[in-house]
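Student: Structures are listed in the sections that come next.
Only the coordinates and a few stated rules stand behind these numbers; no lab work does. No experiment lies behind these values; they were computed from the predicted model shown. Cβ atoms are built from the backbone, for glycine too; each structure is taken alone.
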Structure 1
Amino acid sequence: MNHHEIQVSGMSCNHCINAIKDALADLDPQAQVHVDLQGGLVVVDSEQPLEALRNAIVEAGYAVP
């Protein structure tokens with residue numbers, strides 16, 4: 001499993017956390033996801049490539065600088 005740390009902007013509440021976790025779970029049901037709202041960071045342990053994870057977050061409506 002690969003460990004990825006992704007900076008994400010636009011997250012502000014529990015709905016944001018759930019939306020990102022759901023988007024990543026759709027891509028990789030076995031992914032382990034931790035969202036840090038204050039730090040604007042999503043930590044993902046997944047077999048998926050980083051670019052696929054980033055795209056899933058963007059498609060969920062969040063900015064990945």
Structure 2
Amino acid sequence: MRAGPPLIVAWLVIGGLAAGQRHYYSHFDASCGRFATIGVTIISGPLNYAGLNPWVACKVPQPSR
């Protein structure tokens with residue numbers, strides 16, 4: 001159980017690096033889809049380097065006029 005937390009941290013750091021290499025942080029427009037794509041990329045961690053390219057599209061209802 002002692003190896004668990006460091007492995008999780010390493011997994012998330014690798015995912016964060018993958019998101020950075022894809023320039024997700026520099027082109028952040030605070031949209032639902034961009035935020036979700038960054039989160040999924042970080043969570044998927046090293047799988048990004050195995051060919052996984054997570055992408056999320058979401059539509060938020062617009063307020064009525």
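Student: Hey, distance in nm of label points 7 Å out along Cα→Cβ at positions 10 and 26 derived from one of 1, 2 reads 2.9; which structure?
Tutor: Traced to structure 2.
Student: When helix-only ellipticity at 222 nm (-39500 (n - 2.57) for each DSSP H run of 4 or more, over all residues; to 500) is calculated, the result is -11500; to which of the structures 1, 2 does this value belong?
Tutor: Going through each structure in turn, the value belongs to 1.
Student: Now a separate question. 1, 2: which one has P(r) over Cα pairs in 5 Å bins from 0, in percent, as calculated, at 4, 18, 23, 19, 14, 9, 6, 4, 2, 1, 0, 0?
Tutor: Structure 2 accounts for this read-out.
Student: For relative contact order in percent (Cα under 8 Å, 6 or more apart), which of 1, 2 scores largest?
Tutor: Values: 1: 47; 2: 36.
If we compare relative contact order in percent (Cα under 8 Å, 6 or more apart) over 1, 2, the biggest value is for 1.
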